[in-house]
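Undergrad: Right after this note come the structures.
Computed from the coordinates by the stated procedures, all read-outs in this text should not be read as laboratory data. From a predicted model like this one, the values you see are computed outputs, not experimental measurements. Cβ atoms are built from the backbone, for glycine too; each structure is taken alone.
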Structure P
Amino acid sequence: MPKFTENNISINYQVYGTGKPLILLHGAIVNFDFNYVKPGWVETLTENGFQVIGIDFRGYGESDKSNDPSFYGTENFSNDVVNLINHLQLENVGLIGYSMGTVIALDLLHKHPKYFTKAVLIATGDGLIGLPPFILGNMLPSLSEILSFETFPSHLPSHIAAYWSFLNQTGLEREAMVAFSRGKYPHLTSEQVAEIDIPTLIISGEKDLVLGTGQKVAQTLTSGEYVEIEAADHFTLALLKEAHQSTLDFFLRN
């Protein structure tokens, strides 16, 4: 798998197909393969004329890792995405973020809008603009405790204990993920989000207990749209054909 190096940090990425480029940003405690390849996103998008570029964030997959929390955080992740775009000499990029990846995607749309034409933010909610109770930056520190259990934490709610399982299923390094969860992930204000005029679709699951639903984020965006999928939770959105089709239709639409 290819890598690029910037500031002595190597980042793993994958490229599939040809056509209009889409960069896909994965969620927490999963990598690009687990979040997008296995659930069929790559197949759906490449078969419809898109080039899919997947990044493994620092700390994930074959990308460089550290046990220092300052190595992670929104700013560092966003800069890695910009460096990848420049490395591949991409223009007019579509952006897809899932869960934690939506925090990075929204930051990119705000700080680096010149690169992007459209965006889809999936499995996310109004915590993106700081509305409680599901604010990712406030929730991630507790993730380090979940990941530190030696055996499956069956005493925790299933949507929380799932992250312990993801860590073991994906083979990620526990110490790196604990450090990742202690990084800084500030949310944008509603005023900052209102400045984003890139067409953006928010896809939420009705039953998402991790990040909730994002109708207010969509309403705050200048060119925001909202789809809520009935009975879907935070994790099933990755698998549901309705989420795939809504994303595809949005990018295919002029």
Structure Q
Amino acid sequence: MHFLIYPASNGFNSYFDKDEQSIGGLKNPPPVDKELYNVAILFDVLGLALGFIISIEFVLMIFIYGMISKAYSHPSIRLKKMPILGWLTAGIFQGYFTFLLSYIAIADVSISSTNQWSIHFPGILSTLLLLGSYPMTQIYQHDEDAKRGDITISQRLGILGTFHFTAIAFLFASSGFVYFFYSEFSSLLGILFLVVMSPVLIYFSLWYLRTRKDLSNADFQSTMRLNFISSLALNAFFAYLIIS
């Protein structure tokens, strides 16, 4: 997923987006050409082939994920022009759907064996987390998206509205995760989740205050810092969970 499927999706969408300003992890993206498209397709094929080591069901889910992700930027569909549908699609398939396909691979079970609330609930929370964070990844791209005629959920919300929306979504998602870890593991783990994620809240709050004074602070560099801090915090928490 991380070395083939995600890069394939990113490369495919970058080929059709042809971004000239900061995008994803690139402050100054280079011009794209057909080679990027070909490599993206090659990565997809390799990812699907390796998926057969796990199961045909897993391969089918990866294929569905790949097709949905490509619909985000492909000109024949371009979900990026549909703010609500694009936002929901990204949140559901990068959250709940990816959680399920990862679960059946790691637990070595079929999808029919996942009919437990203890499995579906964290999947739903993953989607809620994505629905909140996704608009933040678009907050610095308003001009670039508008130039191509794309309409994102962040554009609809506005810069400060994106901050407000993300804060509310994170509040619900974090509360849900605390409840999940408390009920499935221990109260200590629920508290630890909040402690580990506190640097994200602190940075987000300080960034919000700076942006209230000057909207230009909703920039690429600040967004990448938020992504880095939140990724580091979440991975540290789950690394502890695995070890413990």
Structure R
Amino acid sequence: MKNFIISFLFLSVFSISAQSNVNYNKVSENLLQNIMEDTPYNSQLKILTESTLDDLTSALETDQKKIAFWVNIYNAFIQISLTENPDLYQDKGKFFSEERIKIAGEILSFDDIEHGIIRKSKVKISLGYLDKWFVAKWERKLRVNHLDWRIHFALNCGAKSCPPVAIYSAENLDNEFDFMTKEYLKEQTTYNKETKTATSVALMSWFRGDFGGNSGAREILFDYGITPEIPKELDFKTYDWTLLLENYRTIPK
């Protein structure tokens, strides 16, 4: 009996230690890579399902690790959910708000990940200007310390107008975000030199507070070489919500 108890305790400690030593950023990268290559990803799902809040807070100790991990997770589960059941997209409000992703000992929604964790507890419908008043413990522990507006050009919600899905790494996140931001904005933006008016993606309007307001968005277009000068006016394209899966992009090394 004594030997059984010792063996049980050893296995329990080993199991806990093994899970705590998981490289969760690599798990998220491998999950998305397997989805993109249409290869099995059950092992990654198992790791994520069995993860705890302590596991993730210990492993994702920087904003770079948090953002890369959660963007990959968001994009991966969008593909998984809508490939399994495209009809879910008919009620988009319910699709994004319903808890469906088991991770960190919680069952999270896409809204939880985007607006709670990656956008640092922002109210979803507030143009990016309002913070949540009440924040759950798990959200406080998992969320970023600083909001990076470039996440809006990395998250793919399944719509045709969404940025392409790419794999992000904590080690090279800044360069990867800059590349995808420039590529996406080039595709989504037109400029009228006579009126000095830029027309760009509606995301810059919906989350204008994240971009530093309208003036911040206009400066971003110039800083990234999308327009030859800072536009005097900024208009927004109609967002195309047509379902488009497997919109993948490879980021050059």
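Undergrad: Just checking, which of P, Q, R has the largest value of volume of the Cα convex hull per residue in Å³?
TA: R
Undergrad: P, Q, R: which one has helix-only ellipticity at 222 nm (-39500 (n - 2.57) for each DSSP H run of 4 or more, over all residues; to 500), as calculated, at -14000?
TA: Traced to structure R.
Undergrad: Distance in nm of label points 7 Å out along Cα→Cβ at positions 34 and 122 was computed and gave 1.6; which structure, P, Q, R, did it come from?
TA: The value was obtained from structure P.
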